[in-house]
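Okay, got some structures for you below.
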Structure I
Amino acid sequence: MYSAPTGPELDAEGGRSLDDHFLTSDPTGYFRSKIDSLLDWSEPSRPDDQGGSGAGRRRFEEALGLASSSRYPTDLEQRRLQVAVDAIQLRHQAAEALLRLIHARLTCRASTQPCSLWITLVRTPPQLHTLVKELHHRADSEDFASIMAGLIIPAPNGTKLDQDLLAAVQNAFLWVARAAEIVSTGHIDLNAANNKIKHGVTARPEDRLRVTLTTEGPDEDGNVPLSALTGGSAVDIFNTIVLEYISRPPKQSGQEQHGFERTLLRTDAPIVLAEAWMLALLHGAVFHTCAYRHHGERVVPEMADHPGLAIGPTPQQLLGQHAVGMRFPVTTSPSGQVPRPTGVLLGDGTFLTLSIGAGRQSLVVDG
């Protein structure tokens with residue numbers, strides 16, 4: 001799909017090709033759609049409002065004057081792209097919130113001195129890889145299953161759990177592991193997706209890209225039969241919105257710096273939001289149980305309700321067998337190496353390395 005890297009720095013052709021893609025994105029449309037969604041959700045239109053606008057929108061328009069009408073209204077495509085981008089960011093936020101809350105609660109649990117959960121929470125390791133590493137170390141303890149149960153179930157310590165609660169604890173393990181994946185750099189750098197949205201909107205949503213792998217190549221005239229893309233020999237890699245971004249994987253101790261890589265992340269907004277909600281449910285269970293322990297193993301009226309514990313779905317059930325994303329090296333390491341080659345990550349964790357040849361245009365024909 002993309003040319004191989006030529007060295008540690010982009011050449012002129014490579015740089016122009018990147019910007020050809022990047023400058024087709026619409027960051028203004030993203031911001032406008034997000035602002036409108038907040039205005040409309042917080043105070044939806046009512047029939048008794050003059051002009052059909054909520055009071056919040058009217059105040060927005062009065063404060064800005066003519067500037068408030070720029071790029072308004074947003075169209076359906078802009079709104080779909082905005083939702084896809086925000087879904088990725090919300091999933092990351094829920095994952096990070098869950099991991100930091102668990103880390104803080106375990107820190108307080110191990111402390112022999114009076115411990116404020118809130119202060120401990122804001123003092124968790126700033127670097128996510130350090131946070132995840134410390135949680136991995138704690139999760140390796142033999143009694144962590146009982147500790148996890150105590151984190152999410154508001155019941156006196158030593159309570160015997162029934163089969164449903166045991167299944168919920170097992171599912172919680174899987175979702176904590178998924179949270180760690182979301183905030184980490186694996187075969188696909190999911191953490192970078194959030195960072196590129198957050199820091200300057202340098203991620204580019206694309207809803208016109210379709211990628212299909214097929215064993216049937218073009219004929220001598222460059223024609224590809226439609227059946228080659230829809231039949232049993234074809235596998236869809238991307239058939240929904242894709243988030244495209246460029247990042248540099250973190251440098252490993254004792255190794256040279258990586259080059260930049262280009263990532264295409266499959267972004268099926270309803271499924272991404274479903275992941276975010278599973279993580280938020282678990283965060284809510286931990287939060288409620290923290291309050292329960294804080295108040296001497298009792299529920300007080302001021303506490304938010306326990307959201308319940310989910311036996312399923314598991315992350316694998318929710319993600320299915322779809323491709324997670326693809327990565328392509330953009331530049332080499334300083335010594336000219338490509339330690340992370342082109343490939344596609346599948347939902348079951350399998351990473352398939354791909355060899356990409358020279359690009360070729362073909363015509364899809366009905367036949």
Structure II
Amino acid sequence: MKDNSFIPITPESEISSFEWLMINQFLHQIKKNNTTCVSVYYPYGKGKETISLLRDTNRNNSIELIESSIEKRISQISKNPTSVGKFAKTICIFGWVNNGKVTIEEIGTSKKLPYVYMISKRPFLKPFNDILKTNHKVSLVTLDQKSARIQKFSGEQIIQETSLKIDLMGRHKKGGQSQGRFLRARQTKIHGFYKKVAKKIRELGVDSEVIMLGGNGQAKTEFFDVLDSELAQKCRFVEKLSFSTSKDEIYKKIIHNLYLHRRKHVEEIIGKYERLVKDGLTAKRNEVIFNALKRGAVDTLIVSADYHSEPQFKNILNMLEIAKNTSSKIEFVVSPKLIKRLKMDDSVLAILRYAIK
């Protein structure tokens with residue numbers, strides 16, 4: 001492919017809750033495919049270049065059959081792409097063989113995703129997960145001093161939900177126990193309730209990447225104090241979240257907190273890379289990384305989401321496919337600051353499993 005001068009990825013606003021919902025629903029369906037899949041992502045308007053790229057490769061007959069169907073589909077949608085956003089910036093097409101016939105699924109998004117051409121055992125969805133924050137597990141905890149609702153989301157779907165309540169007298173009545181004793185007993189009951197909620201969160205949401213904590217009043221800050229360190233590290237306080245908050249607003253809050261979580265996660269990966277440089281457990285030259293991938297020595301491949309503007313474009317495409325099929329972790333970077341940093345190293349860095357010579 002001669003022209004690799006694609007429009008670079010620039011910082012964008014968070015994806016809309018509607019588009020995020022539609023993409024999650026689409027991905028939920030194609031994730032069910034467990035046969036070899038061809039995944040192609042390309043910037044809208046670059047269909048001819050993408051077809052040229054597909055034709056440049058030499059695959060086995062079944063893959064060539066899928067690629068041929070994808071080529072035809074690219075030609076058909078070149079003037080009228082489907083998109084779940086206001087307009088399409090990236091077209092994503094997935095093809096596989098089902099009962100002897102080629103199945104093609106596609107989606108257009110208003111966000112810019114990295115160029116992808118991947119043959120793998122399942123559809124390659126990492127760019128959606130990294131950049132559009134899809135397919136993540138999040139626990140949403142809404143509570144006050146006497147009731148709590150715990151919802152566990154996978155993408156936009158609630159996969160588990162439970163509620164807890166206690167009877168709690170609101171004020172001290174005249175007669176009987178003293179005001180001080182009443183307040184101590186009331187606080188003890190509230191504290192016991194919080195512990196039950198924390199236990200239930202651990203049962204339902206210990207594998208959640210983010211625990212969002214909200215509710216009216218001071219309950220969320222009181223509750224935070226009873227969490228163990230593992231759960232507390234995952235917690236994020238969420239304002240204007242109550243039992244009556246609409247689903248659309250909940251999705252917006254989930255998306256925002258996943259963006260914050262992803263930013264922190266990438267910063268930690270880059271920090272790990274920088275710490276391991278002195279131990280010889282990193283690589284930054286493309287040819288070194290390529291050889292390390294072929295040896296199975298790469299633990300994490302860190303790739304600029306704007307890599308398709310580099311001269312090493314085709315090499316990086318190959319590196320991504322090798323990484324995917326050798327169980328290396330792939331992390332896409334979208335921060336303009338980090339993209340600029342990666343640009344000095346041909347858009348790719350690697351954390352190694354072991355030192356190589």
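Readers should treat all values here as calculations from the given coordinates under stated rules, not as data from a laboratory. It should be emphasised that the depicted structure is a prediction, and the values quoted were computed from it without experimental measurement. Cβ atoms are built from the backbone, for glycine too; each structure is taken alone.
Tabulated values for the structure
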{"quantity": "Answer label among I, II for the case where mean count of other Cβ atoms within 10 Å over residues 21-28, calculated from the coordinates, equals 19.1", "calculated": "II"}
{"quantity": "Identity of the structure behind 13.2 (criterion: mean count of other Cβ atoms within 10 Å over residues 53-60, calculated), options I, II", "calculated": "II"}
{"quantity": "Structure from which 11.9 was derived, mean count of other Cβ atoms within 10 Å over residues 213-220, options I, II", "calculated": "I"}
{"quantity": "Value 0.35, calculated as FRET efficiency 1/(1 + (r/R0)^6) of positions 13 and 301 (r between Cβ atoms, R0 = 25 Å, to 0.05), assigned to which of I, II", "calculated": "II"}
{"quantity": "Mean count of other Cβ atoms within 10 Å over residues 61-68 - structure with the largest value, from I, II", "calculated": "II"}
{"quantity": "At a computed 17 (relative contact order in percent (Cα under 8 Å, 6 or more apart)), which of I, II", "calculated": "II"}
{"quantity": "Which of I, II yields 218 [volume of the Cα convex hull per residue in Å³, calculated]", "calculated": "I"}
{"quantity": "Read-out distance in nm of label points 7 Å out along Cα→Cβ at positions 93 and 165, computed value 5.4, structure in I, II", "calculated": "II"}
{"quantity": "For mean count of other Cβ atoms within 10 Å over residues 133-140 computed as 13.8, the structure of I, II it came from", "calculated": "I"}
